[in-house]
Each structure stands twice: as C-alpha cells, then as structure tokens.
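Following this line, the structures themselves.
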Structure P
Amino acid sequence: MIAKDLRDILVYSLIATLLALIVDYVFYFIGNLQSQTSILAWGFLRMYSPTVAVLVLCGPSTLKKYLRINGRVAITYLAAPFITFAALSIYLAILIVTGNFTLSQITSLLAVSSIDFPAFMALTFFNAYIISLTLNAIFALGEEIGWRGYLLDKFQSTGMSLVKASILVGAIWGIWHASAIILLGHNYPDNRLAGVLLFTIYTISATLPHVLVRRISSSVLPAASLHGSINAVWGLTIITTELPREIAGLGPIAYTSWITISIILYSVLLMGKVHEMHRQDHG
C-alpha cells in the first residue's frame, strides 16, 4: 500500500510538473507575457495544472471531497488571509529591527497618488483581503486541489506525520515552479538558477499554514484564500526594503517570517488538542 502511494506521488508530481512546463514553454516560445491579459492567462493555465493532474489520475468525482463547504469552512476561509498579514507583519518587524526597512519606494508612489501612508496601507490591505477571497482564491484553488488536497492525502496515507508531509508537499510545490523561474524569470528575474532553490525553501516554509487550515476545515478552500492572500500582498516585501529579494521577501527573512507563524499556529493547534483531551477526560 505504501509503495503504491509513493508511486502515485511520483506519477502525480511528474504529470503536474510536465503540464506546467508545457504552459511555461508555450509562453516562453511566443514571448507573450507583456500584457496583463497574457499574464493572467499564463497564471490560470499554470495554476490549474495540479488539478488537471488529479483529474487525469482520479477523475472528477474525487474533487468533491476537497471542496467541502460548511460553516467551519466559511469561517476558516475568511480568516486564512490574516495568517499572511501576520507573516508580513513579522517580516516588516524584522526589517525595522535590523535597520533595513525603507519607505522610499512607497513614498514615490504616494507622491503621484496624493494619499498619505496610513491611507495607502489601509487601502492596500483592504484590497488585498477582498482579492484574496475572490479572484486570487479562484486561481489558487487550481494548485490547492493538488498540493493540499491530493498530494497531502497521499503523503499522510503512508503514515507520515503532518509536519513531514508538509515539508515534502512544500518541496514539490517549489520544484513545480522551476520551469517558470528558469524560462520566464518568475519571482527571480536576475538569479534564475539560484531562484529555484531559494523559492523551494520559501514554499517549504510557507506550506504548514496551508496544511493546517485544510486540516482544521477538511477543505482546500481556506488554503486557496490563504494562497491567494500571499499572491495579493507579498509584493509589499519588495518595496519596503532595499535588500535584494533573494535575501528579503523571497529569501531568508521571508523564511524566518513563515517559520515563525508556522510554529505559532502549530503550537496553538496542539494546545487546542491537549485542552480537548483534558476536557474529555474530565467530562
């Protein structure tokens, strides 16, 4: 049984990665990532390759168990983006403490938009929250059905712990981006080969929160809103420091932020379990 699960994991990962590579190569070949429309088309096609891989292996009927909707799912879905906001707050705190926080790039934006900094931040987070729950979540769902749905279940069916499964899912999630980084400069336009390793570490560091919201809700929908919020707001990490992204927003400072929030969330979950067991023992 374990051998079959491992074989399924390998086959699934290869199919999802190959489909993403095909999408990347087509857009690389035609050189058409210049307009917002082409970027959206590329993103949508690429982000749904993990779902297509699930459909190839399991058929459409298997999607139902990943898309449960109930009150707990709805609450977790609405709350999940705040995990990203918390991770971003930790990131900004690290920049401030280390003397690497700057508003110079934001100030130049404010100069042409005639709004002050507090209003800018309020609008940024409000807009990020709304788009996290709507358009970005729709896009991210294509990945989450694969990563925090099918792939996570397969790893856990081998008897692997939640944390170990999260690390491996995160590694595959990162490697899946390799062709986009190398061919198209996705996230790392200046250091593409190093970017593959750096981004894989990033996805590993950010995976446990996705896994936990899926675990809490028994649905991948909250993981989609969490993933969507990263895509909506994490760009602020680039414009709040003069450090290169390879060190800051997509490097060690980002890893530290996500690992910190992961430890906090996991600890809260464990304390909740201990409290529940204690309550049942004395109930």
Structure Q
Amino acid sequence: MNSEKNNIDMSNVINKLFEGDCLEYMKKIPDGSVDMILCDLPYGMTQNKWDSYIPLDELWKQYNRVIKPNGAIVLTSNGVFTAKLILSQPNIYKYKWVWEKSKPTNFLNAKKQPLRKHEDVCIFYKKQPTYHPQMTKGEPYDKGIRKNQLSGNYGDFEPVHVASDGDRYPTDVIYIKTAESEGAVLHPTQKPIELGRYMVRTYTNPGDIVLDNTFGSGSFLVAALMEGRNFIGIEKNEDVALFKKEEIDYIDVAKRRLFLAWEGLDKKTRKYIKEENLIAEFKER
C-alpha cells in the first residue's frame, strides 16, 4: 500500500463534495479505487488566481495512485495547456478528442487571429479501459462482396461482404453545444453537462466511480449522476470573478445542480447510485 494512503473507507467519500486543495484531499482516496477521472483542470491561460496551474507532477502522482489499472483519465484542455498536459505523462497519453463548440470565442482578436471554436479532451490510461463507442445514425449501405485488404499479404485477399445498417462509429471530433444552451452559466469556464455525459457513457459502466478534483459548478458530477455513476467531487471554492463579481459558493451551486438532477432520475438509473451520502449532502443545503 502507498504510505500516503489514509485509512478512509470508500463508503465515506463516494457521492460527497469536498472543499479544499485537491492534492491534499486526493490523498484520502484509497489506491486503485476510481474507475474514471473526468476533470476540467485550470488551463492557466488567464491572470486569475483561480485559473492557476495545479503542479502536474504532484497531480499525476495522485491520479496514477487512485485510478484503477484500466481506468480512463479524461482531461479537458486547450492551446499550450494541451501540449503541457500531454508531455507531462507521455507514457500513458493515448489520443485526444476535439470538442467542436457551438459558439466561438476570441472576438477581441478576430481581426488578427481566427475565432476559437474547439477545445481538446485528452485521454490517458495504463491498460485498455472500458470503451463504449457512441454510435450515430447514417445511411445504410450494401457494397456487396469486396476484397478484405486486412486478410492477406502480397495480393492474397479473402472476400468479405461490406454492408452497414447505418450505425457509424464516432470520429475524434464531436459537436456539443456550449454550457449556456443548458441554462444558467455559473462559472467562467463552465463545461456543458452533455460533454461530460458523452465521456462518462464512453469510458464507464453504470455504478462506476467518477472523480472530478476541480469540479467548479459541478457539470461533470451532474453528468456522472445522470448516467447512473457515483462520484467524488473536490473543489477549492475560491472566489471567481464572474459578471459583476458577486460571491459564489460553488459547493452550494454543485449541490443544487445535483439535487435537480437526482430529482429527475428514473428508478432504473437510481438503482446504481449509493444514495446514503448523496441524500446527506442534500440535507446539508
């Protein structure tokens, strides 16, 4: 066992929100206990204190400890931060998704640079994780008998029937509307719940545990809950400049959003959720 490991039972951390430094709180999570890490880390692209880098060496020390051997680590990123993130753990970096957004940004530089309309989602893992490709519908086709170019060498091909019922495997470019399409935007870097749901469906199974160690307004926690997954949430909850710079308690914001999501869940989805801690969180509101 890791010497840093605290003797905390997973039942005491599942479906709970923790306020504080994620590097300290993650030490309380048992080794190899998390099925997926889904997190929108600070990119360090602004001068705001809340957007400061988390030291990546220390972060990966905890990520690699708490994730299961076949768990997926899924991190949103952009620009220089994408490069830093990939190079911080090149041995387990596998690929990235390109999230095409519905609304571009960077209008202040529109006469000098192209508008920004995508962000990255970087995928890391040690062993092949759960992978449920999110199929889309296209036109069915039947191309008849063709040569299977993967079946032989030097022109020795086997015949294969090439046909499709219309299901299409996903590409690494996905279009998902930005957060304002889902309601109030409560954090300056708020991600859409639907982006989180897509990733959760892809890399986990119902009842799995998803960690978000900088949950902000809670979009990815809500995504996990809506897909029948349990979660662990950590947020420093520092003051964030937003609109008129009003003070926002992101622990409370996340609880409210989780409560609304829980109220909307059907029994089939709720059966995968360990309710005790979740209900206790709601009672503290």
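A value of 21 for relative contact order in percent (Cα under 8 Å, 6 or more apart), calculated from one of P, Q, originates in structure Q.
Which of P, Q yields -24500 for helix-only ellipticity at 222 nm (-39500 (n - 2.57) for each DSSP H run of 4 or more, over all residues; to 500), as computed?
P
Taking mean projected area of the Cα convex hull in nm² as the measure, the highest value among P, Q is held by Q.
A value of 4.9 was computed for distance in nm of label points 7 Å out along Cα→Cβ at positions 67 and 107; which of P, Q is the source structure?
P
Read-outs: derived from the displayed coordinates by stated rules, not from any lab. This is a predicted model, so every value here is computed, not measured. Cβ atoms are built from the backbone, for glycine too; each structure is taken alone.
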